[in-house]
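Readers should treat all values here as calculations from the given coordinates under stated rules, not as data from a laboratory. The model shown is predicted, which means the values in this text are computed figures rather than measured ones. Cβ atoms are built from the backbone, for glycine too; each structure is taken alone.
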Structure 1
Amino acid sequence: MGVILITGASSGIGRATAQAFLGAGWQVGLLARRRQALEAVAEGHEDALILPADVTDLAAMQGAVAALVARFGRLDALFNNAGIFTPQGTIDEIDPEDWAASLAANLTGMFNAARVAFGQMRVQVPQGGRIINNGSISAHSPRPGSVCYTTTKHGVTGLTRTLSLDGRPYDIAAGQIDIGNARTPLLESVAEGARALGQEEPPIMEVGDVARAVLHMASLPPGANVQSMTVMATKMPFVGRG
């Protein structure tokens, strides 16, 4: 057990992961933009700290981590989870504002959270901690029309590898979990779209399976690290070729 900050904790994978960590006895900082949604996640848990903040706002992230450390004393792990999926299309159809929003949330937001967490882990005593970035199957194999999301998730992989290397002198480990087809509102909308077109629905796994994988990664001793993990619906067509 320890202290973890989870971004994007108000719904989907972040919410399920927060519930898993709270159930396992961790002290959990719940960070997202919507206070009311965070309150619902934290309800009944004394070890949950609500931290309304936008990951794209570096000052807000610094304030959130300062509040977490003031409450719990340190930061042992970050689940860098917050992100968005903007409207799909070929690159010539993409609204530049959607491209900018994707970069802001999926890359700058990840950078901001990792920057503040890394800084805290570097100076605390005992030194060190663990940063787990939420990548995606799209970091390896994209869906059609996902140029914004896929590009940012490739960037997350570069962030993870650099953090893993630069964190070594300070006992800061970094790893990435690449998730394929967890049951979130986004995937439910994809499934609904397939049904509307008379197409087969994509294979979907439960978000609790992802949460348990993140809990495993965060619970390893300091001398061990999962550098990269892929967790996906068993029958999704990721492996293979035509």
Structure 2
Amino acid sequence: MAPRYDSDMLHKPTDLLARRAFVDLVAQHVVPGSVLLDFGCGTGLDAFQYARRGYKVLAYDNSPGMIAELETRCEHEIDSAQISTCSVRYPEFIDRFPWPHSPHAVVSNFAVLNMIVDLESLFDFFARQLAPPGWMILSILNPIQRRNLRAPRWWSIALQTPSREAPVNLTEPYPSYLHFEPALLRAARRFHLVGRANAGAVVRYDSAPPSQMQQRWWRVPESNGGSFRHLLWQTPAHRIFGDFVFLVLRRDP
């Protein structure tokens, strides 16, 4: 997939919006100059932006093809040591962290985590590696988006899978799993939720707990901000909108 990844990821306005909003969300929570672990970095679309914003990036992907694309895109940033790369098999990465210094935040965009069934082990690994306070800012597929709720197959998958297992979403071209937010938060037992967002034609971020009443919005430039759709995004129904859910979590010392 590596040679065509960028063309697949850069043609939908909602995907472009989601990527921009995710990088902005990282910048709003993690101090510039911090070390970011870009887990599942792909071809470096985000890593390049993080480096431009002043972060030092540890870029990991288990695909050598993805890393090769990243090294072409980010040649200058690698030469200047703003970005360093690693591509090993996932079990090897978990068994032995490949960098000598600890990241201040783990960032993982575009549903990389939906390709991993056991998130609890991964999150415990991150908690051990992170420097205080330790951020995880994650993007997962929205499992309850409207088009899923209209599909009989989705209900079959969701209802037939034991509650403690991640439902299998797809098997081809690679396995992926539906991670429902409550299960993901249980897996992140050493972290607490700081905020969440749904990302579609609009991205709405809400701090947690809701009593703090802190919201941020991003929109596709040509979208109609006064539309009925936008009004729905201001109701609790917004949680079923959009392709992605962003979760901002922190592990305090």
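Can you tell which of 1, 2 yields 0.95 when FRET efficiency 1/(1 + (r/R0)^6) of positions 183 and 215 (r between Cβ atoms, R0 = 30 Å, to 0.05) is derived from it? Matching structure: 1.
Comparing FRET efficiency 1/(1 + (r/R0)^6) of positions 63 and 87 (r between Cβ atoms, R0 = 30 Å, to 0.05) across 1, 2, which is largest?
Working: 1: 0.40; 2: 1.00.
The maximum falls on structure 2.
As an exercise: distance in nm of label points 7 Å out along Cα→Cβ at positions 55 and 199, calculated from one structure in 1, 2, equals 2.7. Which structure is it? Walk me through the numbers before you get to the answer.
Details: 1: 2.7; 2: 1.2.
Computing distance in nm of label points 7 Å out along Cα→Cβ at positions 55 and 199 on every structure in 1, 2 gives 2.7 only for 1.
Here mean count of other Cβ atoms within 10 Å over residues 143-150 has been calculated and equals 17.5, so which of 1, 2 was it run on? This value belongs to structure 1. Suppose Kirkwood radius over Cα pairs in Å works out to 18.2; of 1, 2, which structure was it derived from? It was calculated from structure 1.
Consider the structures 1, 2: one of them gives -9500 for helix-only ellipticity at 222 nm (-39500 (n - 2.57) for each DSSP H run of 4 or more, over all residues; to 500) as calculated from the coordinates. Say which. The partial results should precede the final answer.
Details: 1: -13500; 2: -9500.
The read-out was computed on structure 2.
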